[in-house]
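Pasting the structures in now, so scroll down.
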Structure I
Amino acid sequence: MKSKVYITRRIPEKPLTLLERKCDLFLNEQDRNLTKDELCENLKDMDGCICTLSDLIDREVIGCMQKVKVIANYAVGYNNIDFEYAASKGIIITNTPGVLTNATTDLAWGLLISVARRIVEADKCTREGKFRGWSPTLLLGQEITGKTLGVIGAGRIGANFAKKAKSFDMRILYFSRTQKKDFENETGAVFVDKNTLLRESDFISVHVPLTSETRHIIGLNEFKMMKKMLFLLTHHAVLLLMKRL
């Protein structure tokens with residue numbers, strides 16, 4: 001008898017096809033997150049669950065799982081799952097930590113270039129019919145090539161982001177819990193303390209997991225140390241800010 005697996009949101013066809021060979025699949029066909037009651041009802045008789053980062057698999061939902069042996073999170077992280085409670089119930093938690101490294105850094109670079117060169121503003125100006133002709137100061141952006149990039153967090157994504165900065169001949173500074181020689185050899189980055197990075201960088205990119213240690217890693221005091229023209233990118237919130245003081 002095949003194991004019964006519930007999938008909380010439709011995923012691409014290729015993994016569905018692979019799963020169908022081994023499992024009986026039950027799929028949420030609605031393009032929305034399920035409520036807690038719906039999760040509990042749909043998962044109570046399943047052997048496995050594939051959920052997404054937007055599904056809150058808390059103690060209550062896990063408590064409804066009578067047979068589930070594996071919860072596979074369709075995400076890099078797993079903070080949406082009460083993994084300690086799941087482990088106490090003998091349930092295995094899996095995630096996909098490496099699959100979005102390039103995608104995340106590509107988007108981060110896309111955001112950085114878009115804001116530094118004011119691409120979105122220019123596109124909006126043109127679409128709204130406000131373009132009246134070229135001028136030397138019209139939507140004048142900021143140079144990227146040769147500038148100083150500060151990378152906070154030298155894990156998979158931080159390293160990949162810094163590696164791509166070499167194409168812009170950037171000076172790369174990094175701050176991490178420990179010095180990483182492989183990171184330095186691959187990117188030419190220089191290990192500095194956080195305050196030095198904040199003071200000297202033209203662009204700062206934050207690539208750390210959200211933990212009690214990293215929460216509020218950038219606050220008012222940190223902003224005061226930064227240059228008056230500074231671009232700050234944090235990939236977790238997919239948020240790009242430009243500081244003008």
Structure II
Amino acid sequence: MQLTKHLAQGRLVYLSQQQDAISVSENDYYRWMAFSDVVQSVMNKRKPCQLTLPHQIAIMLPLLFFRPTHIIELGLGGGNLTRFLQHLSPNIRLSTIEYSQEVIDCFESHFNPKNIDFDIIYADGMTWLKEKNAVDLDWIICDVYQSKEFGFDVIIKQLETLTDKLAPQSCLSINLPDISDTDINLCLTILQQLLPDHHITYFNIPNYLNIVIHLTPKSWLLHKLIKRNKQSYLPQVIAQRWRKFWPHGLQLN
């Protein structure tokens with residue numbers, strides 16, 4: 001059965017009447033979190049560490065090229081990336097920053113079935129990041145829920161904070177959901193100006209509103225690493241499949 005059909009057959013497990021109207025629903029196979037009726041993440045109940053939505057795989061594609069040891073994830077949601085990364089290797093040190101205590105509580109109650117002690121920090125991600133030493137971070141992943149009420153100016157300020165904390169040999173991945181063509185082009189132009197020593201590759205996710213942007217160091221020989229990377233954490237089967245996805249990304253010179 002297609003995932004969309006599963007999502008249409010769920011029963012409500014949790015509902016919040018706060019500003020973002022967080023809800024959790026499930027059927028026999030999946031459990032999912034929605035903000036204001038927009039599905040943010042879906043957990044396979046039998047395989048909680050499995051990625052279930054296309055944009056999540058797109059966000060994880062830099063794993064084809066390097067073995068990060070210290071990752072900062074901004075935005076928890078239902079924890080798909082958190083569960084995937086921690087399952088992938090014990091050598092990964094992952095800290096997830098989430099500004100909503102309600103989201104954290106919801107994750108612990110409904111999306112952490114193995115009761116793993118994840119490093120989840122209750123804080124505003126950008127404020128927290130400003131206080132960190134950029135040298136310590138191998139990979140910054142920004143997958144923060146963006147309410148339309150915030151406006152585009154907030155996204156620009158976030159890009160400035162993210163790029164300011166990116167070391168020359170570090171990677172930055174950003175998920176921008178539901179953004180206009182004009183705004184995405186402006187974001188890409190700004191990122192080019194802020195990080196001229198990084199490659200920019202971005203993905204339009206088919207049938208979804210997500211735009212995923214990766215900034216990778218220009219010193220990385222992507223054309224060689226995409227063919228063969230002995231240092232990857234990824235199992236061979238997954239790496240072979242994901243290599244087919246990377247050429248679909250659009251690269252800026």
Structure III
Amino acid sequence: MQLNGKTVIVTGASSGIGAAAARLFGAEGANVVLGARREALLEDLAAEIVANNGAAVSLSGDVTDETYADALVRLARSEFGGLDAAFNNAGIVGDMEPVPDMDIGNWNDVIATNLTSAFFAAKYQIPAMKERGGGAILFTSSFVGYTKAGLPGMGAYAASKAGLIGLAQSLSAEHGTEGIRVNTLLPGGTKTPMAGDDPAAHNYVAGLHALGRMATPDEIAQAALFLLSDQSAFVTGSALLADGGISIRLT
């Protein structure tokens with residue numbers, strides 16, 4: 001029970017990596033606060049976690065809205081007495097096109113969803129964790145924008161994901177002595193709804209990885225569990241690659 005009695009916010013929890021992490025955290029004893037836009041899916045997941053002897057509540061909303069970040073923390077306080085950890089996982093890829101062809105609306109949407117939402121999250125999560133004497137924050141970044149594996153058409157995505165790593169490093173330096181750890185998780189290709197359902201595309205992406213396959217959401221969730229649990233008590237400001245070796249194959 002690596003998160004026994006701890007309260008954890010998970011955003012992007014309605015499917016994919018977020019949903020897998022929420023299930024795992026619940027099974028590991030956490031009180032889980034679920035966040036995403038799709039209310040019905042969140043409610044179903046919360047009910048599933050509770051049915052499996054876990055504790056979970058949900059609140060739907062948009063991570064690009066600052067008031068939603070505040071509301072998730074308030075929910076953690078009201079339902080479970082405080083906040084100990086957060087997996088800020090919500091994100092989008094956006095339109096894949098060269099920067100000269102990119103509409104400013106696409107750029108703004110990607111930056112707002114992937115990066116500005118992390119600023120909002122930290123702004124409200126850190127004070128709540130300080131009340132508990134410490135905590136752990138995790139952002140979902142990507143090998144794109146971090147390693148030498150540049151991919152065409154992903155300028156906005158790469159910029160947003162690289163920004164998360166810089167934000168986490170700054171936050172970890174600012175709040176480490178307060179017992180708050182901040183890290184980023186960098187998955188490789190993962191079989192989620194965001195990856196689509198084209199078998200040919202999956203086979204191509206799988207072949208780019210040193211392991212010769214894509215990850216399951218459960219595998220990425222295990223890495224998230226490590227970074228949020230006391231197993232990583234001396235890890236902060238780090239960018240953990242859980243990418244199946246795709247970055248070493250593309251460099």
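Using Cα extents along the principal axes in Å, for residues 23-118 alone as the calculated read-out, with 51, 23, 21 as its value, let me know the right label among I, II, III.
Values: I: 54, 29, 25; II: 35, 25, 24; III: 51, 23, 21.
Checking each candidate, the match is III.
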Quiz item: Just checking, which of I, II, III has the largest value of distance in nm of label points 7 Å out along Cα→Cβ at positions 87 and 127?
Solution: I
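We did not get these values from a lab; they are worked out from the coordinates using the rules stated. Being a predicted model, the structure only gives us computed values, none of them experimental. Cβ atoms are built from the backbone, for glycine too; each structure is taken alone.
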